[in-house]
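Got some structures for you, see below.
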Structure I
């Protein structure tokens, strides 16, 4: 299964996967542990690795797979750490989640069978700590190599994490207990609407003014022949809908003086490939709406475990007088309630429209774990000084403006 193996005192075994395309790990095992969250799925992470993974990135760092599996005494895979490592002279060997970076994957975590968080966290913490232990202190059957340093790490950087995530919490707790330095700071909040069973119940939550606008749009537009909703339900619908989404997104962002996400060719290619697999797996919700025959809004969302994740959107900048964004949200939220979803998640970012639709913030956290090694600790100390200086400058600017 893996490149190397180490067994801890509880009988669980940690393996390091050789690759994602060579049979080291099976897609069904991966998805079984992903808990239905699309950003943790095999389709999302394996496509991300193909497009953003092995080799040198645009900043000069070299990336290689660093994903670990945890196997229980009966031989069952009970946990996966879906990681890669990026090596550079400036930062050393930094371990991050697959899906990090410009793709902005959310709710990232250690994949774990329910109830196995403690065992998985302990096994991974043992493995990561043993990398830097003196040779005589390592388990006799350890698979850590000393020559090439391929298992060595200087920083474990975890972003896109829900602050209440149990699997990550247990892992970090175990790592801290083994003498590794842990630094936590608040990350961007995730914004989620817990849905009621009926549309009228949801509308009652909105402010009086917002509710009046929504009902007016429902009466005058959504329920009229002017509006047509086009949903991607088959692969032969995907290409056209995708072109509509990209066109509307890019035009809107450029109207605001921004390049738009799809200006990145790697971002665009990744999504162009992953959406087909997500559609096959029932996790893609891609729709566009036309007003008087003209595309005015598109929504790219993912689905899993009873939640719709609103990932990316686009609106016609020349049709803003018709409230295309509000129309798109009405369609998405009504359908989610009608189809029995328990929540719609607007993901990371504190944009004002999210609380306007009565989404509630879920705290995010960013975590840095540093081994008890001189070079790694020095880099971490310099990072803390630099971060402190940035915060000091920002605070001074806020005071000056105030």
Structure II
């Protein structure tokens, strides 16, 4: 069966119809909507010539045997869950494109198996912990999370049982290092670089690591009309300077991004000087050394601001993920496949997190980006073109047919 970009896009549309949000796309882990998507994806896997099954954490797994049964696999795929009010290509495009490539092999057997995985939870919307599906496959799932309540008050353990899965069997989803030759994912870029450079695809160098903190600034609340400006310890003004410092440090640091996405001031009255402020801090970079250096610089700026304004400041760690470096040989093989389609090769890092951040613990990882309109993602306006999807799928198939394990 020839590769068909129109069919890939139609299947993404079909998956987008399974949503708890009637006028948009929201599909969370272990929901009725995920059950419907799993059934459809498994049917497509089987139609493409794979053995399809649901593993112990709810990932869809399709296996296409090599020249003999039981060979180590090249793992392909992405995730099937979404953020709230999502676009229809983040995650889904990678799963459907991989299924399409297996179908296009037309029964041809390779010196390795292929496993296509539609991960059940990458976004972490329901239980607040990302990469649950891929961590189970990598054998690094934290069983303590089973007792964590989700946004609906139901624990992960309870949700798995309600879905028909056995929480005690999650370990059976794990793959051993030697069983997976590599993990490669096709994904929309979720950024504007490829569009700005007029390129349909790009080869990913690394999945950026990140820090997340909640920062608390403690000043002194007071009457807005009676405390002179020179005697104030305004927590919100100090926090505002810190926000600007985040931007300046990130701008001055190569490939570092820093974001303050949330800020809360107390007591929150129009006529009261803010005495306490909490704001979020997200710092990401292509290398752990860059990220650590940027954070050190931000901490130094925060300390100077706090001292000058007579406030106290504390950082509470929320999350950390180390940088996942894409394997050099996989980058080279993907680049060769890109050149084989007559496209210039662009190497670039991923600022967003992906399942490869978990799979890197058991296998080399690689990624292929497909251009998306305006770099917009996690948004209903997420958009790709049929031509770009066709090129991306052809590059992926060319890579598969010529894959050599590291």
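Things worth noting here:
- At a computed 1.1 (distance in nm of label points 7 Å out along Cα→Cβ at positions 75 and 131), which of I, II: II
- With mean count of other Cβ atoms within 10 Å over residues 339-346 computed over the structures I, II, the top value is the one for I, the highest of the group.
- Winner on distance in nm of label points 7 Å out along Cα→Cβ at positions 67 and 123 once structures I, II are ranked, highest first: II
Throughout, read-outs are computed from the coordinates displayed, never taken from laboratory work. Nothing here was measured: the structure is a model prediction, and the numbers come from that model. Cβ atoms are built from the backbone, for glycine too; each structure is taken alone.
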